[in-house]
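Structures incoming, each one as structure tokens.
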Structure I
Amino acid sequence: MTEIFPASRVQVLVVDVQERLIAAVRDSEAVVRQIERLLYAARLLNVPVHATEQYPKGLGRTVPSIAERLPAPPVEKLRFSACTAEIRDRLDNQRAVVVVGIETHVCVAQTAADLVAAGFRVLLPRDSVSARHVLDHETAIARMAGFGVQVTTSEALLFEWIESAEHAHFKTISRMVKEFGSGEAN
């Protein structure tokens with residue numbers, strides 16, 4: 001079943017967009033820009049945002065341009081899935097979870113699987129996730145779609161969040177879409 005999710009029905013989970021990880025993935029600059037754009041819109045539209053870091057001692061902290069857009073410090077974790085007890089406690093089970101981050105086939109896929117198993121609706125903007133290898137990335141996206149994750153794009157989500165050209169922030173979102181480019185990543 002496909003649904004439309006306005007800003008009032010979503011929350012964002014940023015998974016492990018860290019210094020050492022982002023340096024290793026494909027299209028890293030484009031992916032970071034897409035996540036920045038979603039986080040800017042989330043703040044504008046009062047969409048809750050949560051974030052995690054995988055073993056920051058070894059993999060570094062969240063990249064600065066993402067970290068500065070987070071409303072709270074990321075939750076540190078060692079499990080690959082970001083669907084930890086602490087994150088589940090912070091998530092609103094009445095809102096779909098927009099999952100962004102890296103790597104698509106490891107932390108993102110395991111997070112999405114655990115969220116679906118916990119009863120959450122999960123949205124995956126494919127231009128806001130990445131992996132080192134195309135095969136891993138594409139296989140993980142297909143696999144996630146197979147277990148109920150709704151695969152979309154960042155731009156599609158932004159317009160879904162505002163629903164109409166009559167929305168008070170339509171011009172801001174439209175301008176941001178043009179400024180950020182077409183979302184060529186992944």
Structure II
Amino acid sequence: MDAVPLLLRRILHHHQCWNWSVAPPKRAGSLGSLRKRLDDFIRYAYKDKDCGAILIILDLDDGCPADEAHALAEQARKLNPRCPVAIVLAHREYETWFLASLDTIAGSHNLPPDLTFEGNIEDKRGAKEWLTAHMPAGQAYKPTLDQASFTDLIDLELARQRSRSFRRLCHAIKELVQIADAPQVPGRVTP
């Protein structure tokens with residue numbers, strides 16, 4: 001709940017979007033839950049009178065992020081949103097983005113300074129468990145305690161280069177800002 005707004009603000013500032021703010025996130029739960037209640041989440045976002053765009057971010061443990069995002073985008077389009085909506089699915093989980101920027105995270109939070117990850121980070125299931133396995137005995141990665149501080153250490157460009165889903169996040173934010181800042185553009189939904 002703390003990490004996502006922090007990451008969004010960092011990306012917005014990276015794109016020099018100083019006049020945008022990030023509302024507190026709403027927890028959707030699983031993909032199945034989001035599918036069932038997508039209209040509720042979008043209507044809830046409208047309660048913020050300054051809502052200029054809606055970004056939906058969710059972990060996708062299994063499946064193809066592009067396919068699932070397209071399906072959700074189609075569902076959202078049917079709701080005729082009054083502001084632009086973008087959907088980003090972290091392939092496999094939010095913590096995968098930490099592996100994409102491991103060069104800047106290693107050496108912090110008791111992780112070894114020379115820690116590296118071999119292979120395609122988006123093929124890795126269990127990034128949380130992988131982080132825990134590389135901490136000293138008796139310590140564990142805990143999202144509620146560690147996620148925001150790890151997020152603060154992400155090198156945005158490095159993560160963009162190494163993670164397709166992180167690139168999608170950066171692109172979605174830039175696209176939402178461009179659409180929302182354009183005069184008289186109706187709600188648009190992008191997967």
Structure III
Amino acid sequence: MKFQDATRFEFRQFDADLTWVRDALAALAAGILQPPSREPYIVTRLNIEANVKIRRGRLEVKGLRGRLQMLEQWQPILASELPVAAAEVENVAAPALGLDVDLGGRPPFTEAALLQWADEQPALATIVVEKSRTLFDLGDCEAEYTELKIGEDRLQTVAVEAVEAGAANAALSKLGLAAARNESYPAFLQRRLF
């Protein structure tokens with residue numbers, strides 16, 4: 001997404017069928033289908049303010065900076081190629097997940113080692129989300145429609161994000177989502193796992 005490295009306001013909704021939003025997006029802009037992805041998430045019981053996942057060989061961490069009405073403002077904190085240094089897990093990812101750990105001297109974490117470490121923590125769980133995403137460039141904001149596979153379950157999610165809250169709110173109004181419930185990946189996955 002074009003705002004991937006910027007602090008941005010985000011809205012997201014999950015449901016069994018959001019094709020009506022996809023169709024509304026397609027009426028506003030041409031959708032660009034992205035390559036399918038497999039993204040392991042590390043989910044914590046301790047908060048819903050950290051989005052920690054592995055995407056395209058990188059450990060990505062976003063933190064929730066605040067809320068403005070129905071929108072959430074998320075800030076990228078880390079995007080580090082795997083294997084990732086133990087110090088980055090200890091000093092960035094673990095605190096975001098609500099943990100205080102000492103990983104002194106551990107070798108860099110591969111994806112498998114990082115997921116194993118997370119699964120060994122009582123407050124954490126891991127889950128793999130397979131995504132087929134279509135992006136829509138709406139000018140001063142971007143939207144996505146994504147078909148998800150989580151285990152045997154299939155569902156859909158739509159998202160709108162923008163650097164400016166006003167742009168996100170305007171897009172949500174055009175899409176008929178102004179009164180919808182905003183639920184981030186961390187909140188959704190925490191509810192699902194715990």
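A value of 12.4, 37 was derived for Rg and Dmax of the Cα atoms in Å, for residues 135-174 alone; which structure in I, II, III was it taken from? Could you put the intermediate results ahead of the total?
Numbers: I: 14.3, 41; II: 13.1, 41; III: 12.4, 37.
Here the read-out was taken from III.
Work out which structure the value -11500 belongs to, where helix-only ellipticity at 222 nm (-39500 (n - 2.57) for each DSSP H run of 4 or more, over all residues; to 500) was derived from one of I, II, III. Working through the options, I get structure I.
Readers should treat all values here as calculations from the given coordinates under stated rules, not as data from a laboratory. Keep in mind it's a predicted model, so treat the numbers as computed, not measured.
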